[in-house]
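Coordinate-derived values only; no laboratory data. Remember, it's a predicted structure, so these values are computed and weren't measured experimentally. Cβ atoms are built from the backbone, for glycine too; each structure is taken alone.
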Structure 1
């Protein structure tokens, strides 16, 4: 019995040694490196430092009510032609006493996926009172407010507004504060140092249509100044959103990117 036990112990030692050898020989698992932006992308601030940036999707003050996937730093990233066109528009506007302010620029596909998940969760209506008071959440896809792809992910689309100079600061949003409809009079809705455009940013309402006939006077003039200034530099407005513009021709007209919004995505560009 003693000899047999010794034999089994020897076999166990050999088996353990073989397992250790196999484990050592197996290649170590490596995390996939995150995608980076192509060389054609730049941080807007490296092209024009005077354009204000209020990147809403890095904060909870947006229609989802939380920071959006892929937005790790409050940074506007665009293709270089779009950024340079904004610089030219900014030069023209500053001569008239205005500055541009961007709310969103390049948007990763993972952020769009976040929007889609939120839109499908009909029980989550924490931001309805501000961003879509008149729209049933079940209609967000059908009415075109949410889609599974966004032109922002191609890198040449930007959401922006005008601010009178000198620019007053916008107070921080306080999570849980009472929400006011985005189409309320400017002095009632969430304070924004933007000129009065008739609605707030990301307002899911037909009043956000750039040429809605109910928008008149100063509000209409402000929208037209933004539209005409950007059009002169090659930007095309989305008629359903006064804030949404795409530079044409797009360097990447059919590519939807998913690198994160963070400085290292465009480091060295």
Structure 2
């Protein structure tokens, strides 16, 4: 494992990428609505990143992927491919997962959007997944371990009757979208790699309403719950500071959570 400890200059560049990505979600808050297709959302994000923010949608061309985001609706856990044929319905929940590169450094974040007639059970899953992510984030500080993060997330999810997806995890990030270390969303406190100031990685739990088992669709990208029950995900890019953590992709509405 080769974990890249970021320099002061690199951290400032990552901070800029993170702030720009937060602007993308602020824009989407007024754009995502029922009746819009997931491909329309993708195209709007691609245009906004390139032409308004003068940055690059980092997922385009990554591993052969051709879109600026993943759009994961309802039972889709992650890597949902945008389509012009799928228009958001009133009971849907959707995760939009976006990466942005500016000045050679990448930020990665995702947010759940809940349509107007989503069920109370769907809303509860989305809320609990958000709480699980923050439980993991708040464990971050020098000397803490990756196991502390995973254990905190797992505790919140399982205490609410949900399961944690184990096949996909958070990851180091910087000049590359995926760097060391892998950040599991389950585990045992006090185990695993000890955190150091200057590490940057994502925390992005995928929490299922039913069982944790996954299935990949024939397109080779879209991952769904095997039991077709709902899944939710939230994600932020995190910096380990000298005293704790900084959320590099923090959005305006989250300022009071720090």
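What to note about this one:
- Structure (1, 2) behind the derived value 0.20 of FRET efficiency 1/(1 + (r/R0)^6) of positions 105 and 161 (r between Cβ atoms, R0 = 30 Å, to 0.05): 2
- Per distance in nm of label points 7 Å out along Cα→Cβ at positions 33 and 209, the highest-valued of structures 1, 2: 1
- Structure with the greatest value (metric distance in nm of label points 7 Å out along Cα→Cβ at positions 41 and 217, set 1, 2): 1
- Among 1, 2, structure where percent of Cα pairs over 26 Å apart, for residues 113-240 alone as derived comes to 27: 1
- For mean count of other Cβ atoms within 10 Å over residues 121-128 computed as 17.8, the structure of 1, 2 it came from: 2
- Structures 1, 2, by volume of the Cα convex hull per residue in Å³: label with the highest value: 1
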